[in-house]
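Next come the structures, one after another.
No lab work stands behind these numbers, since they all come straight from the coordinates. Everything numeric in this text was worked out from a predicted model, so none of it was measured. Cβ atoms are built from the backbone, for glycine too; each structure is taken alone.
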Structure 1
């Protein structure tokens, strides 16, 4: 069965399944979900755990040997297997299907198999081994957290630490740690240790925070497609200060425009964003022509500041219709 991350703990309290697959790009959430499985297993008598890293030299069938080699003091064992996404190959698929068959035949009854990995590709989620795991065990897919989900996640985590905040304060924290859940969790832990007056006010929060924002070119494009002009300006400025090349950003933008409307395999929230952007951009060919102007400016073949042109194009695509296109500005420059 598929179980949402927020429902996993409740499901674990209802009883354990023989196999758990936790998949996602958000390392903190994946690790915490796996920790919850291990803790529930320990409460249910799985007193031994062995960790396997799927790398050069690893053989999937060695798991069966490990399952059979309980120590004198353990009756049940957790096999904690860390698998890179690319390592789910033909050998892995065959071994996992065989494992599911043996579990169905009441073999490995004293073993819980925990698989943790990155975000699985669409084809992997349709494979025979995935369907076999889904049928007999629990599958939790953890998707990237969107900017509007982050304040709610922070609020829930703060409550667990007995922290409360004045209205609007958590949004500021969300803006500062955007894209970095581990840093967000660390900041909340630090606030809890400081024993600040409750509820924490804006000034108290600002005094303890460090800027842990982390941006990528994809964050920039998501802000553009979402019509968030202020974020576009902020992220582009951070990327430029961090030394990201103009042509690297332009290349990703051009690639996205050439694949306009293609959302297959993207997380649900991003699929919606891509589809909305595709409806808004009626003529990607004209936008690609504007990208060519920026490319020529960056190479010194045309007058104008390519960074300014890139910013105005991104803002125009984000919905700021008053911003001039690079080609229009080029005409003014003569």
Structure 2
């Protein structure tokens, strides 16, 4: 079986491809490697196993490549092209030419313009309200087309409670030294909010307001071209896609707020309200924001435990920004 290093060298080499590009840019993410050239990109999933995902076998990676294409074609049909096999020939050399042995699987995508991703547009101050209305309406149509998930509603509550406890363990770890940031108080407040508003969430479940959504709705996953492309649906764990659409849209609003574009959130939510109705009250929306902010702070800090740490200077300041956002929304919960 070809080793990961050999696959990375092969996929990074323009000469490996039937139509060699001038150059290939390799980008490492938490769970994948992405190889970008010309108008295309290929994604190779890392052979890793975590409590919430399992990419450890070739068969699992084939399945989840298929799931990634299937799920993402719902909101980015023009971007996700195919699942592509990677072969090894009789001499042990990697190739795209069909041979007897498939050694891995890749997701083939169209390359999207980096300058048109929502996070880049926000940083460049190139976002118009009409752009966000288009995104919100596209998402609202997506949610309206999804069947309600009343039988999986308890999975949603379980996910909120379970992830909150993981947030607590991580954010209070002495290594991260967050005492001065008030992390303990924020965790206690969100914990009380989850207990106090559990009945409200359960009522939304009974009314059919929980659906299978995107699962990771962030500005860097939205491309403002025509039609807009919303990519990187969370493919590896369905339970993490079971969500209140207002929670998911509110999460996108939070991410935009942390980037300095707090004006985007009300526009997104008002569009969703116009098309879906049954908007949660301000306290539940604030709870959703606070929970997601603590979750994102935790995920930032976890990057500091990687070996080697990528972009080490980025993660602690960003975690503190999420904690500040959680503090802001907490004031609504306790008002």
Structure 3
């Protein structure tokens, strides 16, 4: 199967999925997804599929992305994939990378995200049965040449030992921090809410920490969070929120409470579900130096500003990655070519 064939299959998957979005049976699929993982509510699961169609399965985006594959032929092998299951379809980019480069994929699906990933694989095989020779879903990985695995920092230590003899991309915990301007307009306020609360804040791209300028009135942005008040009625999220609220109240911790999220002044970059940390900064150059110390574990989100960091995500775009937005900034296609070159 040539590159052109593989790209055309993915384009056709996008067309099929786009058509299926309008079919009542798709709602049944979303209910099965939620039944498998209560965090994957239909609203967010549908959003993940829509983003995959527009950002990953678009013809122009695919051909632009695959350009280096055309230019640099290499020997194909078998790649073991161990995706996370924190948000819907989180492992799709890695699977696309392996498929586009012509490698075979062995994938150990997360028990939290089997339904949607299987839906993608089944759609591919329905379009072209030969793809069954390129993708194997296994409970136990064996006889592979390279590894791409994503997990927590603790899991990553296990990955490093278990996969030590293989070429690999092993991803750890990451989070996003948002740098706010002195004056926050309504548009960016709502975009910030998207970055915080999409997927209940479970993604490594979700904002868990705000850096706000000295003199900033944090309460001025809290009304922009209200469109996500509905997540406070989600049982699992509500339990986390209420637990953190109880801890704050018992310990006399100062915080702002929106009724579904707690904003807490803290130097910590990561925050538990239901909590958003914030701290004040005086000057951008001082903040840049602080961010540099944690660069391996963060993405920086902001409105257009004079912030000098290696990469910056526009506010509202954290959960809208494209094919060229590689997790951890590591070019997956380049990796898949580097160890396999003949």
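Give the label, chosen from 1, 2, 3, of the structure having the highest value of distance in nm of label points 7 Å out along Cα→Cβ at positions 207 and 303. Each step should come with its number before you reach the end.
Details: 1: 5.3; 2: 3.7; 3: 1.1.
Comparing 1, 2, 3 by distance in nm of label points 7 Å out along Cα→Cβ at positions 207 and 303, the maximum is at 1.
Computing FRET efficiency 1/(1 + (r/R0)^6) of positions 111 and 167 (r between Cβ atoms, R0 = 41 Å, to 0.05) across structures 1, 2, 3 gives 0.95 for structure 3.
Between 1, 2, 3, which one scores greatest on Kirkwood radius over Cα pairs in Å, for residues 47-102 alone?
Details: 1: 12.2; 2: 13.0; 3: 12.6.
Top value of Kirkwood radius over Cα pairs in Å, for residues 47-102 alone goes to structure 2.
Of the structures labelled 1, 2, 3, which one yields 20.3, 58 when Rg and Dmax of the Cα atoms in Å, for residues 87-198 alone is computed from its coordinates? Derived from the structure labelled 1.
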